[in-house]
1. For mean count of other Cβ atoms within 10 Å over residues 20-27, which of P, Q scores largest?
2. To which of P, Q does the computed value 11 (relative contact order in percent (Cα under 8 Å, 6 or more apart)) belong?
3. With P(r) over Cα pairs in 5 Å bins from 0, in percent derived from the coordinates and found to be 1, 7, 12, 14, 16, 18, 16, 11, 4, 1, 0, which of P, Q does the value describe?
4. So helix-only ellipticity at 222 nm (-39500 (n - 2.57) for each DSSP H run of 4 or more, over all residues; to 500), computed for just one structure, reads -17000; which one of P, Q is that?
5. Looking just at distance in nm of label points 7 Å out along Cα→Cβ at positions 100 and 116, which of the labels P, Q belongs to the structure with the highest value?
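Since every read-out is calculated from the coordinates, none of them should be taken as a lab result. Everything numeric in this text was worked out from a predicted model, so none of it was measured. Cβ atoms are built from the backbone, for glycine too; each structure is taken alone.
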Structure P
């Protein structure tokens with residue numbers, strides 16, 4: 001399984017440059033791999049890229065994937081819209097749901113998001129799922145606790161009787 005190495009883009013580039021410099025000095029691939037902490041195959045790839053394109057061949061590449069549909073400024077604006085609450089946008093209850101957020105994004109930014117993907121966007125913005133608990137205002141916690149204890153004693157199995 002491939003795991004991306006830890007470090008910033010600049011740190012990883014510096015590591016590749018350092019490894020190629022060691023190879024250029026005549027060190028063995030196995031020794032450089034041990035010192036740098038990579039597989040020898042990576043060193044061969046780095047060395048070939050360096051021969052083809054020089055230092056540019058060792059530069060970090062962009063991560064693949066589509067560009068975000070909402071720019072950073074749009075996400076800040078979305079956060080402001082969400083903080084106003086659903087009633088400010090014409091919804092009857094004070095609860096944001098993923099379909100509602102998707103609808104809000106489409107209405108204000110003209111960008112369609114599947115409700116299931118809105119969750120990834122919100123998580124990336126630092127939002128979390130928070131749904132208010134549905135409890136009656138008149139709820140009496142002490143009475144409920146007492147009732148539960150009484151009910152548990154009543155239905156609890158008793159030890160088997162000896163014959």
Structure Q
């Protein structure tokens with residue numbers, strides 16, 4: 001679901017409430033957190049070292065999900081979740097797609113998200129799909145595209161993206 005799917009009923013949009021403890025990171029952990037943060041958000045290099053910028057850790061204790069009207073409940077499955085199988089390879093996948101396959105990303109955005117874009121950049125990828133940052137005639141926006149099926153490694157990711165490209169080209 002995207003924001004455009006909710007129409008004029010924002011209270012009908014899915015959302016979560018996190019119940020958690022948030023603590024400032026001890027100084028011994030800040031360098032690693034800073035490095036990880038900059039890897040995900042490189043443009044923050046301009047202010048990450050300002051005095052009013054700090055790193056915190058959030059320990060999630062509980063999650064309450066509301067998915068449209070009448071669909072809600074506590075999310076116990078979160079605590080049994082395993083790390084995404086692409087976590088160690090996601091940077092390489094993203095870099096390769098952005099460097100070698102921008103045309104395919106634009107095609108996938110058109111076919112699977114109905115967005116005509118002039119430029120597309122993959123910003124994240126996981127076992128279920130990926131996010132794109134798009135530049136279109138009506139502005140800049142982000143979208144999520146689901147894979148046709150769950151993937152478990154980079155090879156399967158490539159196979160599914162190639163398959164999705166073939167489907168998009170057939171239209």
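1. Comparing P, Q, the top value of mean count of other Cβ atoms within 10 Å over residues 20-27 belongs to P.
2. P
3. The correct label is Q.
4. Attributed to the structure labelled P.
5. Once distance in nm of label points 7 Å out along Cα→Cβ at positions 100 and 116 is worked out for each structure, Q has the highest.
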